[in-house]
Structure I
Amino acid sequence: MTALTDDERDIVALVGEFVDQRVRPRVREYESVDKYPAEFIEEMKKLGFFGLLVPAQYGGADVSTACFARVTEELARGWMSLAGAIGGHSVITYLIKTFGTPEQRSTYLPSMADGTIRATMALTEPGGGSDLQAMRTYAVTEGDDLTITGSKTWISNARHSGLIGLLCVTDRNAAPAHQGMSVILVEPGDGLLISKNLPKLGYRGVEACELVFDGMRVPASAVLGGEPNQGWAHMMRGLEVGRIQVAARAVGVAQAALDDAVKYAQERESFGKPIWKHQSVGNLLADMATKVRAARLMTVDAAQRLDEGSRADMEAGMAKLFASEAAMEVALDAMRVHGGYGFSKEFDVERYFRDAPLMILGEGTNEIQRNVIAAQLIARDKNHRTNEGS
């Protein structure tokens, strides 16, 4: 597993303390009633969690992607919604620091580092889902401005974000369609309607909304990087970070489920002995622990590849695919270990079971991940054969 620096290990330990001392004892106060965790978010701002990927020159911690993944895992171990609160924000951070103009970096990154500005990304549309090339939201140039029309849905943190990384069409004649897309940095204002919170099975406390752009005007300088029609390539790079983050969330949920199952299996007795000594339960625990470890290693491996400057689309997709499916399986097995109590809201395992499906569906469904993995597998094989023959 990738070695973190001493400072990064201290950051991960700080997050673990925050989770154990502040979050886990109180998570049900917020989760059970779907209440926005303002108190936790404020503490996360003060502790610098929103600035993890911001360069130091702009006031951030500038940690490695591997460290960011471990921080995400720790937050999700306490409550997956808190890991989600920094998810889209961190992707937009990565996009601005990597592709933003000097003015965009200096305008947004300092405030994003301390959480004054929280960001989210807007990709999914009501009729498109994972088919981003069928995107209908568009922006047209009018003088020095862009006018945006269209809608996005299932946008996390929409109501509490001061910056939206919007992927939309800026050239409707482009072929293929993705060559006419741009990422636009949108600040909420006139012409943008944010819907009421969409009801969800899990991932509660943090809102998901629909965004409707009704001729919203923004300056042309809001295009990420200053050049239009580069947005597809930009966002695909950003989604490597996003998928690593979702994989890390899944690892955190799976770890929490495993921890609770191990604890309960030692405390609960049947037929005169702790239930972990029954082979059926012991086998469950062994398989759960193996899946959690494998998911963590795959996630850190993808993060390390990104830190090395390599493309990690296949590795991030693999990590997201495996970790999310493992989290769902481990959460269900934790309920089985708890027996009837696993179905009760008195225990946290039912929450893990409700939160786990999001990672299967979010940041590109796992069916899409398989397509990405297969395409990259073939592309890399062809490249390898070409290099061998040269």
Structure II
Amino acid sequence: MAVIGGGQLARMMAPPAAELGVPLRLLAEAVGVSAAQVVPDHIVGDYRDLATLREATEGCAVVTFDHEHVPTEHLRALAADGVIAHPGPEALVHAQDKIVMREAMARLDAPQPRWAVVASAADVEAFGLPCVLKVSRGGYDGKGVWVVRSLEDAEEPLATAERTGVRVLAEELVDFRRELSAIVARSPSGQAAAYPVAATLQVDGVCSEVVAPAPDLDHDLATAAQQLALRVAGELGVTGILAVELFETVDAAGAPQVLVNELAMRPHNTGHWTQDGAVTSQFENHLRAVLDLPLGSPAPRARWSVMVNILGGEELADGSEVGRLYDGYPHALARDPHLRVHLYGKDLRPGRKVGHVNVYGDDLDDLLERARHAAAWFRGDLGNESE
């Protein structure tokens, strides 16, 4: 199997691949990136170059992805060569282009925010303020997304779109209770599995915490969210993991509802809790799905699972990092032997995802305190303070 992209998602596919006896070949974007540290069979090259993609996938039964950025026309060229990609280009384009995704959700009559394609300040004004503007391609972790409360706020996104040649999507600024994530796995033969719907906390556009299942989520709404994710996966022909990011809100009558925010067709940050908190992790089920193997159980191991991301801390004036990431191990693991720590082998930069911690059990407040404490210690926020 070939994996395109050398980030932490590809890195976390390596352990279940080894356990399943599935050899991985990696196309890494640079020497020493996260996944290249743990996948010996890798080449370094540009995923935007078709010849490089052909070299990376030669002889592989299937190819899958660490990210959604491989050009659609290259995936079609690989398909013409007989290379099987999961998800395929017709499905993946819905995660690559937010406007294509919105159009598909409209065809499926899936609940979503009011939206429109805009190209000028006049279009933004006609859509209505405040709103959210997004570049249709290339944005992630809050990048390429702007909350616009005045026409002056729209200048940067419109200029960015003009400079890069991408379209701009306007969406209503949803008054939501919280964000949710419905993750499903689907195989080419149509078998599917749904994980518990999780609650996610976003800070500055970056996922900070995940709790699964989402606390106090109405049972019927949770079921509806899972069914929606399964329907989207089936209708769009998704193979592998699909993460449907949702807003939990209420309709005009005050009834609870979910609205589709974004789609990701790969293992997703909001599913990292499954590494330790589910019978079968999202990474193993992604591999099983793209290889058309029977899917594993998505059932949780305990009542609650909590994931907290570890982000790079603030830099000092001399450029050194506050705290050293691996110095967190002695304290965090001694304090909490049940803690599970996953570091990505990435260079430290402020705000960059460099790892996460998982805990699971029956006391949610206790789990949140333990996970937050460990993540803060790794970030260097707690220094060497006594407890």
Structure III
Amino acid sequence: MTFPRIGVIGGGQLARMMAPAAEALGVGFHVLSEAPDAPAAQVSSQVVVGDYHDYPTLEAFASTVDVITFDHEHVPTEHLEALMAAGHAVHPGPAALVHAQDKLVMRAKMDELGLPNPAWAEVSSVADLEEFGSRIGFPLILKTPRGGYDGHGVRVIHAAAEAADWFAEAGTLLAEQKVDFTRELSVMVGRSPSGQTAVWPVVATYQQDGICKEAVAPAPGISAELATTITADVLKVAGALGVTGVMAMEMFETAEGYIVNELAMRPHNTGHWTQDGSVTSQFEQHLRAVLDLPLGDPAPIAPACAMANVLGADRDDLYHAYLHVMAHDPAAKVHMYGKSVRPGRKLGHVNVCSESAADAVARARHAADFIAGVDTNPHPDRKDLA
């Protein structure tokens, strides 16, 4: 029996980080990449460069592999349905994936499942937005239902007239109550087609300009009751949606508990800590799940693990700073994506495991910021970092 071949649509850093997991599992790893120099194309020998919007390209790629999965959530739903109708295995399937593609669909499903949602409405005009705002109050959050990520496609609106230009461009939008929260949380779950599930600890996340900058696992100070509730709820969502692969549920922690923010049905930035901080990484688990293999143990291997993103700044030469970080903190695990520098762009991340969350966060933050050129102190004292 030959080992199966996985085909990943999208050549970004998530696909790049699936490649070592595929190699270790002994499965074939193929990438449909948007460019020949994309992060995953740099590390895979089986690369097709093509446009995922083009159905014949997708179908030709799918015919070379045993299962299709994703680096992103932007493949048109109708193309995925056509692939499945043609007999190709697609995980997660379009019926699940649409809840990560379309925020209006996701909000409606969270209401249906009884999960904590902010007040929300589908709005198509300034008048609709004015009516919603009069009920829940301004400011409020306005989002494009599809295509937004890392802070793109999101606005804080203080008056309905501020959105007139966006309605002209985007048409229907999602309006949400602006949530009064204490911090942001995330939880990752893996689920196989057979229904086996595995959940990692709930993590606390920290944003910079709409981009996840840091994550620490488990979330410091989270109550056992809230962690148990979130774990049960993410399992409920994964089962109800028929998720296959890994899924992230991002949340706002509030005085009453938590509120769902967004879903992502693929490996996720808030799960990068699992590469070095858990028995089974999110990347290996995703491949296990889409292949319907027995799932791996998601248990953490240390009391705390922190991830900090390397976000592009003014420094173009990252390599010499990267060498210094490795020498300064040999226990820090540096993961770079092979991208060119652009301000705010995710270029890599650093994971640090420790006995304490404060130590792990401080060391990961310093390493990531030193590589980016934001922190210029090459030899900070541990006591200065904490």
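Of the structures labelled I, II, III, one was used to calculate Cα extents along the principal axes in Å, for residues 36-179 alone, giving 53, 33, 29. Name it.
Among I, II, III, the structure yielding 53, 33, 29 for Cα extents along the principal axes in Å, for residues 36-179 alone is II.
Assign the value 9.6, calculated as mean projected area of the Cα convex hull in nm², for residues 228-371 alone, to the correct structure from I, II, III.
For mean projected area of the Cα convex hull in nm², for residues 228-371 alone, the value 9.6 is produced by structure I.
The numbers here are math on the coordinates, done by the rules we state, and not lab data. None of the values given here were measured: they were computed from a predicted structure.
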